[in-house]
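Next up, some structures in structure tokens.
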Structure I
């Protein structure tokens, strides 16, 4: 299983936000942010908080990438 958070990073750029802003807005840890930076899975709770903070849906911030 592969996950990509590229949509999230693009969304932050489009909104002129940095990762540190997201840490505060969604109340997530730097460890969790590091996991996301490596496209590793994070908890559904974290994704929900990010969606709430940015007023988006899961599909707006994460993609499932099929293994080849």
Structure II
């Protein structure tokens, strides 16, 4: 019911506007297009969850200082 990760449900795919979510738990997890996982989108890019979170937190810190 509640998100288990900081960015869960906040990102959308630029190609199909589906939600970007955690698609794999292997190695800490990866974010990817949930539409691609269901076969309705061609965006097969996946990014390590921790890397995504660290980049966004870093950018927010820059904007706040």
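For helix-only ellipticity at 222 nm (-39500 (n - 2.57) for each DSSP H run of 4 or more, over all residues; to 500), the calculated result is -9500, so let me know which of I, II that is.
II
Of the structures labelled I, II, one was used to calculate relative contact order in percent (Cα under 8 Å, 6 or more apart), giving 22. Name it.
Details: I: 56; II: 22.
Considering all the candidates, the number was obtained from II.
Quick check: 1.9 is what I get for distance in nm of label points 7 Å out along Cα→Cβ at positions 7 and 55, calculated from one of I, II. Which structure matches? Let's see the in-between values first.
Numbers: I: 1.9; II: 0.7.
Derived from the structure labelled I.
Just checking, which of I, II has the largest value of Kirkwood radius over Cα pairs in Å?
Working: I: 12.0; II: 12.5.
Checked I, II; max of Kirkwood radius over Cα pairs in Å sits with II.
Since every read-out is calculated from the coordinates, none of them should be taken as a lab result. For clarity, every value in this text was computed on a predicted model and none was experimentally measured. Cβ atoms are built from the backbone, for glycine too; each structure is taken alone.
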